[in-house]
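Every number here is computed from the coordinates shown, using simple stated rules; none is lab data. These numbers were taken from a predicted model, which means no experiment stands behind them. Cβ atoms are built from the backbone, for glycine too; each structure is taken alone.
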Structure P
Amino acid sequence: MIIWETKIPEYLTRKQNIIRTVLFTAVFALAFINFYSPFGVNIWYDITTKIQLFLYSSLIILTGVLVIVISRIIMYHYSKVKRLNYVQYILWVIAEIISMAAFYAVFVKFILKDERYFIDIFKVSIKNTSLVLLLPYSILSLYFSWRFKSKQLEELSYKDKLAESSKKMIPFHDEKGALRFSILLEDILYLEAADNYVTIYYIDNGKITKYLIRNSLKNLESRLQPRNIMRCHRSYMVNFEKVKIMRKEKGGLFLELDTDYKFSLPVSRTYVAQIIEAFSEYTE
């Protein structure tokens, strides 16, 4: 697609930004008409005080800015039906410049009775009106673009944090696949199976708490093992991040958990090699 056929960003035609554009352009034009001599109202009338000059120029500028107000209202409603492309937007701005320049040229020629030819007045008006509109339009376009991209970065950052948080949240479903419980990985201690139920032991406000769901460790194992919740016994799965000590005794291998209460889980022979290998990798 040719770049000129590309649609303009939506932020250029948002209601709030259109209001900002009109207000900023009016303020800029007021400063411009007072300080830029070739277009200053002080050469139109013999005005003795700065206050008179300011009041008179304000009236003229606000009247001229009505062209922009009407134009931007039409643009706002049109963009709700069909978004402008860059060619259309540029032509629209050119039409604003010509319309506003024509207003000032008519005002100077017929209201102020300027002796110059209308075409000469119109040429000067085109030049000055282009500066009055294009400078604030350019400044605001850069500002709107910066705000839009900043907001996008904030949203991406928020989504990344949310995604990272969701990765650490461990969902627990029952045997029918319905979500019953979800908890941060760092709060899980271990799981214990009994008949057709699994009890989830976790830390809540510094205390060991439990939650019961109808399921089996076999069904949960495939989803939990990649999260370092590993099977260590026919009846137990342990959050390996919570293992503080692995010790071997006459009765077998035991995993002591990092809790305020001295607590350990047995490791059955079936899972000894797997646990020792995982422990070796985890401590490297």
Structure Q
Amino acid sequence: MKAIGIDGGGSKTEFCLYDESGKILNRLLLDEPSNYHLVGIEKVKSVISEGIEKVSKGFTFDVVGAGLSGVDREADRQKIISVFKELGIKRFFIQNDGVAALWGATGGVGILVISGTGSIVIARNEDGEINRAGGWGYAFEEYCGGYWFVTRAIKALLDHKDGLEIGSILEKKLIEFFEVEKVEDLIYLYYSGNFDKAKISSGSKIVLEAAREEDELAMNILKVGLENVMRMVGVLDKRSKFSGKFVFSYTGGIFKSEYFLKRLKRVFEIYFPRSTFTDPKFDPSVGAAMMAIHEERLKG
């Protein structure tokens, strides 16, 4: 069986044509978003149509799997279902992009942490039950997401200015990174018409760099983030009835930091010694295809 897998986010959409024997027959990356909350349902329809047509050119396929950001509720799923029906796609399966990422990383069963601008921890067990923790949006505390790292750091630096927190090399580093004159100017990253959560998140590499250099403030922020991620993993372990024995993996831009990955692995192995920490097997677009093939098989 062959499946097209779609990994759709807020800035790009990736397509792959995958054979269940494990072969990736074709790939396509469109620098176009497919979160309908951001660009509208007609734009999503256009992107999906173009991607399916191009990635399947010269091939046949049996089913389409889509993991799309912004598909968090049944009402969201129904909107995307209507898109596929209008495009004449008869066999398809739709889920949140986090579920597709979990399929790609673990093969469909286990727990995955996604850390990018924001973060979420998501689990799927052998019965197909999906559980999640976090992922409520950048305005809330998404532990170990880039926006969270930077916002925590800036808040601590402002507290230091008020005499409530320790000093840190982060003050100089973040002032230079964001090209402002003094620490209090960092608030205008948030309170101006140029607010850009991705730009704020990009400073997370500076926070992690300071932690690697053993800056006390940065190390404390990292410690809080990792501990809370592990708490969420523990909750999903119980909800999914893994009994402390499961496969755990990761994905997202924060993991470009080798230091962060090493720290996460070290903490995970302390908290969950009976579980397996693994690098992602495949990317989310392949995961979406694997997910679709699995669901199609279940239908008989």
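A value of 15.1 for mean count of other Cβ atoms within 10 Å over residues 25-32, calculated from one of P, Q, originates in structure Q. Given -0.62, -0.65, -0.68, -1.12 as the derived value for log10 I(q)/I(0) by the Debye sum over Cα atoms at q = 0.17, 0.18, 0.19, 0.30 Å⁻¹, for residues 73-128 alone, which of the supplied structures P, Q does it correspond to? Attributed to the structure labelled P. Computing relative contact order in percent (Cα under 8 Å, 6 or more apart) across structures P, Q gives 24 for structure Q. Taking distance in nm of label points 7 Å out along Cα→Cβ at positions 33 and 113 as the criterion, the highest value among P, Q goes to Q. Calculated for structures P, Q, mean count of other Cβ atoms within 10 Å over residues 65-72 is largest in Q. If helix-only ellipticity at 222 nm (-39500 (n - 2.57) for each DSSP H run of 4 or more, over all residues; to 500) comes out at -18500 when worked out from the coordinates, which of P, Q was used? Computing helix-only ellipticity at 222 nm (-39500 (n - 2.57) for each DSSP H run of 4 or more, over all residues; to 500) on every structure in P, Q gives -18500 only for P.
Comparing percent of Cα pairs over 35 Å apart across structures P, Q, the highest figure comes from P.
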